[in-house]
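Read through the structures below before going on.
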Structure I
Amino acid sequence: MQYRTLSNGVELPMVGYGTFQIRDAVQCEQCVLQAVETGYRLFDTAASYENEAAVGAALRSSGVPREELFLITKLWVQDAGYDGTLKAFDRSLKKLGLGHIDLYLIHQPFGDYYGAWRAMERLYREGAVRAIGVSNFTPERLVDLCMNQEIRPMVNQIEVHPFFQQNTALRVMEDYGVVPQAWGPFSEAQKDIFHHKTLAKIAGRHGKTTAQVILRWHLQRNISAIPKTVHRERMIENLNVFDFELTGKEMESIAGMDIGHSEIIDHHCFSTARQLNSVKIHA
């Protein structure tokens with residue numbers, strides 16, 4: 001496994017296991033346990049995924065020492081604000097049952113995320129969490145947060161894949177010492193990405209799959225990635241990306257796939273703000 005060092009010295013694994021949309025508790029526990037057995041040590045969940053308890057149960061029963069695990073969870077929009085964040089953190093901590101959280105993220109750039117950030121700074125100073133960050137923050141929102149708070153986000157988890165390469169966002173993150181992490185590294189299979197001619201040709205040259213080429217592309221851009229799968233063979237495949245390297249020409253070929261915008265979600269759009277603010281995950 002390769003790691004990227006966060007601004008506070010914490011080591012972030014470069015490939016993790018995502019649990020988005022694995023809401024069935026039994027299936028989620030089974031998948032997380034399989035991922036642990038495969039060799040994963042970074043696990044990504046969120047309050048809004050409604051599977052924190054299952055993720056925690058699997059990791060507790062895995063037999064892997066807590067210090068070897070890296071756990072990410074996220075604060076939902078409904079709980080943004082200073083007091084709401086402290087309460088939401090306690091709920092997540094109890095559901096997970098793992099003593100502490102390694103990385104706590106503001107899930108969306110909506111609601112009172114400034115109040116939420118102040119609460120997260122408090123949690124960080126108190127040692128309840130090893131690192132704090134954000135998710136889905138566009139460059140302008142990230143810069144504004146960085147310039148108006150005492151502690152800068154250590155991670156920004158955003159949509160990154162060959163069709164939406166986020167070059168401007170990555171440059172801004174580098175300027176402010178924020179480490180990028182990719183959700184949806186396979187573009188949620190849009191545009192038939194696993195059979196794309198450019199990727200298939202590169203995969204053939206290396207004796208790898210297109211999925212492995214995509215993850216390798218992320219690694220060579222210094223982006224941590226959290227692919228999600230419920231299939232054991234894919235878990236193994238997604239970790240087997242450290243024994244080859246893409247050439248400069250291959251990286252350039254993939255760069256040519258960028259369409260410059262998301263076809264999954266637009267965080268600049270008013271309807272996205274309205275939709276996400278309307279989602280309630282508890283009474």
Structure II
Amino acid sequence: MNLDLKNITFIIVTYKSETIIHDCLDTLPKECKKIVIENSNNIKLQNQLLSKYDNIEVILSENIGMGSANNIGLKKTITEFAFIINPDARLRKDTLRNIFEASLEIDDFSVISPINSNLKYLNYKIFSSNHININENIISVDVVDGFSMLLNLKKFTDKVFFDEKIFLYLENDDLCKKLRHMNEKIYIVKNSLIDHKGGKSSEINIDYLRQWHWMWSKFYFNKKHYGFHIAILKVFFNFSSALIKYFVYSILFNNHKKKIYKMRLCGLLMSMLGKSSYLRPKD
């Protein structure tokens with residue numbers, strides 16, 4: 001399969017990321033179309049990006065989450081491939097070149113990704129042992145992280161991409177699991193590196209919200225793919241740990257830690273009750 005710059009669109013979802021998105025955009029090829037979905041309706045940022053960069057479209061939106069916002073960009077993409085990249089990630093000079101070279105050795109794929117330059121934080125997961133690698137450089141995996149995903153849009157004839165019920169966390173795991181269930185191929189290219197700051201996509205402190213959504217998404221994901229009872233078993237340790245720590249930090253009058261575990265418990269409970277992932281950051 002032959003990739004080139006003419007048939008790739010970059011999609012970036014931002015939420016108050018005006019201080020970091022320029023570093024990301026500056027590393028992207030000028031020839032490629034860029035679609036930015038700005039999840040905080042920031043008109044000022046929209047005007048800045050439109051005036052500074054060519055071949056870019058900036059769509060303003062309320063905060064609908066990573067998956068839903070990416071879906072907007074994917075449905076507007078007319079190229080064969082879409083490269084989803086977080087605003088706190090940056091391509092290296094040879095990131096795309098090495099992916100292009102690797103693509104010549106791949107007959108078919110649904111998702112391909114560079115790897116995180118910080119090898120302490122792998123951006124892929126391998127669960128099964130029945131993978132067939134192309135070679136030592138092109139590795140078949142089960143999941144790649146959502147901050148860097150090159151999607152072959154021919155594999156999405158139904159135009160169904162990310163699950164929009166998920167606001168934050170595991171939307172990429174869910175998409176990859178769907179693709180693997182369809183026997184589609186997901187690869188990482190080991191000599192293609194991408195720099196990712198991680199946890200820097202937003203300026204504001206949304207730590208409590210992240211705790212809530214992590215537990216909501218974890219139960220929802222497991223319930224969706226394995227059923228309610230298996231999901232209960234899979235989150236039992238998380239529930240027990242959060243409950244114990246909530247009471248411990250209550251006794252110690254550590255309100256910050258107490259709220260963290262309270263939010264985890266609340267997110268899990270809402271997911272178990274079938275409630276939507278409704279919690280949003282306050283502007």
Structure III
Amino acid sequence: MSNEVLVLGGTGKTGRRVARQLQAKGVPTRIGSRSASPSFDWNDASTWPEALENVSAVYLSYAPDLAVPGATDTIRAFVARAVDAGVQRIVLLSGRGEEEAQACERIIQETDVEWTVVRASWFMQNFSEGEFAGMILDGAITLPAADIPEPFIDINDIADVAVAALTEDGHTHEIYEVTGPRLMTFTELAGEISAAAGRTVPFVQIPAEAFAGAIAESGAPADVAWLLNYLFETVLDGRNAYLGDGVQRALGREPADFSEFAKRIAERGVWDVDATGKVA
């Protein structure tokens with residue numbers, strides 16, 4: 001029997017890091033994405049059987065998020081297909097404070113596979129390669145969020161935990177709530193980015209209606225626009241303003257701090273603008 005690992009979302013923020021680590025370890029790895037061969041499409045169940053052939057473990061990252069309408073039904077159908085195909089281990093990327101994500105967690109917990117849940121806080125990389133990186137280049141982080149503290153997590157730590165759960169014993173039936181080592185408000189986060197980037201990038205709270213309008217005008221897909229509005233209207237209410245110990249329990253070390261992340265990203269020039277204010 002093959003021990004191939006299927007990495008769903010294998011070209012996304014967490015998935016490509018998981019895939020890269022698995023490949024570096026010599027683990028047979030299959031990328032699950034529409035551009036891969038065989039192709040995998042969450043919206044086309046006919047692509048699932050071929051992607052699952054000879055697969056013993058799955059990294060399950062659902063795009064854009066487990067909170068979007070219809071995700072629970074899709075996850076239930078996929079997990080049933082995976083179990084029937086002989087998958088023995090599933091590592092699910094989940095989100096903190098999302099009732100819909102917890103419903104998806106229960107789906108894999110009710111199976112007989114070796115499951116692990118990696119329940120993550122907000123990604124630090126949202127500000128370097130994600131939805132809000134452009135705001136930093138434009139000079140201000142403009143979001144409809146109160147200055148609620150959040151323990152932002154480095155995606156590299158998420159990948160480390162996921163790879164450990166996929167390749168090692170001792171992680172079965174664990175829920176790893178992975179966060180950074182400290183709570184930070186958006187104002188504090190903006191201060192860290194400003195210090196690393198060498199220029200002032202303030203946090204500016206804007207009305208939810210203005211944010212929704214800007215997202216719509218940006219041409220973002222409807223499900224992404226829905227998700228961003230949902231997160232700011234629902235999840236960022238203080239419910240996640242506490243630290244988790246998932247990185248420590250899974251890896252035996254502390255998670256990366258935002259200051260380390262900001263320094264690393266600034267050194268790469270990701271947030272650089274030239275003297276005219278243009279992206280360098």
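Taking 58, 49, 35 as the value of Cα extents along the principal axes in Å derived from one of the structures shown (I, II, III), identify that structure. Matching structure: II.
Using FRET efficiency 1/(1 + (r/R0)^6) of positions 93 and 237 (r between Cβ atoms, R0 = 35 Å, to 0.05) as the calculated read-out, with 0.20 as its value, let me know the right label among I, II, III. That value comes from structure II. From which structure (I, II, III) was mean count of other Cβ atoms within 10 Å over residues 69-76 calculated, if the value obtained is 20.0? Source structure for this number: II.
The numbers here are math on the coordinates, done by the rules we state, and not lab data. Every value quoted in this text rests on a predicted model; they were computed, and no experiment measured them. Cβ atoms are built from the backbone, for glycine too; each structure is taken alone.
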